[in-house]
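There are structures below to look over.
None of the figures in this text is laboratory data; all of them are computed from the coordinates on show. Worth saying up front: this structure is predicted, and the values here are computed from it rather than measured.
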Structure 1
Amino acid sequence: MLRILLVNESPKSSKALGQALQDDAYTLLPELNSASCLWQEAKRSLPDLILINTRIPSQTLLEQLQAMRGTVPVLMLAEGLNQVQIQAALQAGVSHLIDGFAVEKLAGAVMMAFAQFEHSKALQQRISLLEQQLADRKVIDQAKGLLMDKRRLSEGEAYETLRRQAMKQGMKLGDVARQVLAMADLLG
């Protein structure tokens with residue numbers, strides 16, 4: 001059963017939303033009427049999904065979402081948001097946003113929030129990996145330059161020296177390059 005933390009800032013659709021969540025697939029955690037303690041409650045109750053029902057997302061809500069960004073899928077039901085408000089919600093960590101509430105769309109919206117959350121998480125992991133690879137490439141180039149200068153090696157020879165050392169020590173090439181640069185700093 002999916003544990004849902006409901007932040008209900010729009011009492012107009014509260015009853016219909018509550019009834020829709022009485023499905024066998026959902027367990028509704030104690031409802032919050034304000035976003036001021038959302039982050040603390042989410043840490044305490046560990047929901048599978050945060051469902052926000054609001055007319056317009058408040059700054060407090062956006063700040064709370066930003067503090068917990070990337071930890072849990074967030075589905076937001078709101079009405080008549082403009083482009084700036086939609087962008088702010090998405091940047092704060094909302095996985096999926098629906099304009100208004102319709103009972104028949106809830107199950108699909110929940111699935112979409114999970115799918116978009118997982119997609120976003122995979123993209124973030126890919127970005128982190130690429131950033132690390134770029135940082136390693138820069139360090140390797142610096143270490144090659146140092147070896148070329150100090151040991152009068154060609155670029156290929158410097159790279160091969162780093163590669164052999166990495167294999168010998170069972171380390172990644174970037175880590176060996178960092179060691180070479182650290183030793184150069186130490187030795188002056």
Structure 2
Amino acid sequence: MSENQKDLMGLDRLEYLQALVTEFQVTESSEAKEQVLANLANFAFDPKNYEYLRQLKILDLFLDLLTEDNETLVEFALGGLCNLCLDKINKDYILEAGGVSAVVSCLSSSNEETVLSAVTTLMYLTTPQSRQEITALPVVECMLRFSLSANRRLRNLATVFLEDYCTPLQVEEARSLTKHTALGIPLPKE
């Protein structure tokens with residue numbers, strides 16, 4: 001924990017989160033940014049923090065970071081979104097902000113944790129209104145490929161996605177089009 005973070009422990013929750021956001025914005029160090037973002041993603045796990053995180057526009061920060069070149073920042077931002085999207089207000093916000101396409105783009109990450117969080121986040125974001133976008137043919141093709149992965153966690157999660165979020169017709173259509181070759185989307189590194 002940095003000296004600056006130790007000084008922040010005496011602050012109330014909102015002030016502490018604001019200090020983290022400020023530290024993220026002003027620091028030049030990639031390592032410090034990663035540490036701060038990991039902390040923010042962890043705070044996103046606790047429903048007591050949701051209102052503060054919305055107030056501080058941290059959902060926007062997480063969404064913006066999904067296109068970063070730094071794979072660790074993407075991993076932590078997506079983890080934060082995954083933690084937040086079980087809440088209806090947060091879910092609606094993420095959906096309205098175009099979050100589905102941003103999360104879908106993370107399926108092509110070479111980082112295993114990012115891909116696992118992306119699949120999980122898509123499942124959490126599924127509503128009657130978002131289902132069509134989340135189960136679009138390219139996504140279903142990708143899940144078919146993931147369901148064949150040697151990585152047990154990814155294989156199991158993709159199988160759940162296919163069985164619980166897709167219709168048998170969608171799965172069959174994707175299977176017939178690709179024969180399990182979702183080209184262009186590499187499997188994450190083990």
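Tabulated data
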item	result
Highest-scoring label, criterion being Cα Rg over 2.2 N^0.38 Å, among 1, 2	1
Among 1, 2, structure where Cα extents along the principal axes in Å, for residues 31-86 alone as derived comes to 30, 18, 18	2
Structure from which 10.4 was derived, Kirkwood radius over Cα pairs in Å, for residues 79-118 alone, options 1, 2	2
